[in-house]
Structure 1
Amino acid sequence: MTVTEEKLQSESAGSRSIRSRAFFVDLAIYLPVVFLIREVYFQNLGFMANGLFWSFTGLAVAVWRMKVRGVTWAELGLCRPAHLKRLPIATAFTLGMAIGSILVFEILKDQFAWNLIPDTSNEAAVTRFGNLKDNWVLFFSIIPVIWLESFLEELLDRGFMMNWIERMFSSTLFATILAVILQAMIFGYRHSNDFSERSITVGLIGLGMGLGYVLFGRNLWPLILAHCVLNTVSMLDRVG
């Protein structure tokens with residue numbers, strides 16, 4: 001190896017190190033914001049309005065850091081899928097991975113009698129959304145907001161956060177695996193702030209979405225559609 005080649009390799013390694021630190025700084029700004037902003041709650045607005053406030057605050061920080069790094073949403077997958085005919089298949093597989101992982105967890109939990117904090121999301125839903133039992137007017141009035149939240153979560157958790165974790169570790173295969181796992185853990189914990197059945201099941205949904213993102217061309221639309229379907233089914237279950 002010539003002196004010039006050694007110098008180029010050294011400069012390349014130094015450049016990667018600088019980029020890794022830059023993405024670490026971005027996450028060090030973003031993650032505290034998305035957790036701490038949930039401590040702000042406007043009682044007169046209700047849960048859904050507050051939820052949108054939290055999500056749009058996270059979006060503002062993500063857009064800011066993306067602009068600093070020169071990254072666009074299209075680069076992260078918010079663009080027309082390369083193969084539209086494969087979109088339903090990618091959506092179905094992503095949905096299947098998320099649901100399948102939850103079913104496996106439920107089987108293991110029952111088999112080994114794991115003592116976990118119970119999932120109280122059904123009880124909390126009445127406080128958050130109102131009593132949906134047989135209330136189709138309420139269902140159709142809030143489902144657009146649920147879809148918007150699903151859209152924003154995929155943008156932020158898979159589009160922004162997962163990519164930033166991956167790039168922080170230099171975009172190797174190890175970094176990709178780590179990014180899929182870490183974003184799922186953060187996604188699950190953020191929904192309950194504890195180690196409960198809910199945090200695990202939501203984390204498994206994030207894991208399925210992360211795998212779908214990697215396996216199906218890093219396009220966000222299959223994830224967005226799968227997320228909307230999951231949340232719609234969850235809300236329908238509360239109506240019936």
Structure 2
Amino acid sequence: MKSKEIIAIKKLHKDYYVGEETVAALNGVDLSISEGEFVAIMGTSGSGKSTLLNILGCLDLPTQGDYFLDGINVKTLNKNRLAEIRNQKLGFVFQSYNLLPRTSALENVELPLLYNGQVSTAERRERAEKALISVGLKDRMKHLSNQMSGGQQQRVAIARSLVNNPVVIFADEATGNLDTRTSLEIMALFQELNEKGITICFVTHEPDIAQFTKRNVLFRDGKIIKDIQVSQPNIAKQALLDYPVTEAF
């Protein structure tokens with residue numbers, strides 16, 4: 001049985017205008033991502049991967065072409081509906097964590113649910129606690145952001161991305177601020193989540209990180225130049241055996 005298509009983009013273009021000059025950030029991109037995939041979107045600075053992520057995350061619209069998210073043509077939606085889609089169908093994990101300072105891990109994870117009027121206060125708390133437990137932070141729920149290591153903060157951010165049960169998680173250079181061992185721990189967590197069926201789109205410029213995903217899509221000059229399935233992704237938990245513990249995680 002064929003997996004459900006979560007993302008489908010067709011002949012996608014994104015142009016930026018600098019004076020009288022047109023800069024093509026994306027140039028006729030076609031891409032499909034199915035439920036349960038773990039995809040690395042790769043490329044150097046200026047390759048188009050960040051522009052693509054902004055469009056996939058409903059933060060920007062293409063100049064031309066179509067983007068279907070979970071069967072919905074995104075370009076037909078108004079700003080309010082786009083905001084609902086971002087809140088209800090998408091999870092985001094950023095390089096800089098984007099946690100509220102002087103706020104507990106639990107309160108940070110509850111944030112996306114504050115904008116969902118169908119979720120009660122009790123359910124919001126329950127779902128946030130469950131998400132934190134799933135990323136290994138059962139004993140850190142009441143800790144403030146500045147009381148946690150970088151790896152712990154990124155786990156809070158991952159829990160926050162999970163709390164709305166999104167159809168896909170977008171991770172933007174999610175290991176960029178972490179040391180090697182902590183990066184491997186985060187990739188091990190993403191692999192565990194993917195094994196549970198969660199679809200992950202991971203933007204990175206690091207081949208060492210992409211080797212832990214199941215599919216590598218390489219961008220250059222606004223086009224996909226390579227799209228390969230990884231038959232045997234490296235196992236992050238095994239790679240961790242080569243690195244001593246350097247950070248309280």
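Of note:
- Given -24500 for helix-only ellipticity at 222 nm (-39500 (n - 2.57) for each DSSP H run of 4 or more, over all residues; to 500), calculated: source structure among 1, 2: 1
- For Cα extents along the principal axes in Å, for residues 67-178 alone computed as 46, 41, 33, the structure of 1, 2 it came from: 1
- Label whose coordinates, when distance in nm of label points 7 Å out along Cα→Cβ at positions 19 and 107 is calculated, return 4.9 (choices 1, 2): 2
- Structure from which 4.3 was derived, distance in nm of label points 7 Å out along Cα→Cβ at positions 43 and 147, options 1, 2: 2
- Rg and Dmax of the Cα atoms in Å from the coordinates reads 18.2, 56; which among 1, 2: 2
- Among 1, 2, which structure scores highest (criterion: relative contact order in percent (Cα under 8 Å, 6 or more apart)): 1
Read-outs: derived from the displayed coordinates by stated rules, not from any lab. Since the structure is predicted, the reported quantities are computational estimates derived from the model, not experimental observations. Cβ atoms are built from the backbone, for glycine too; each structure is taken alone.
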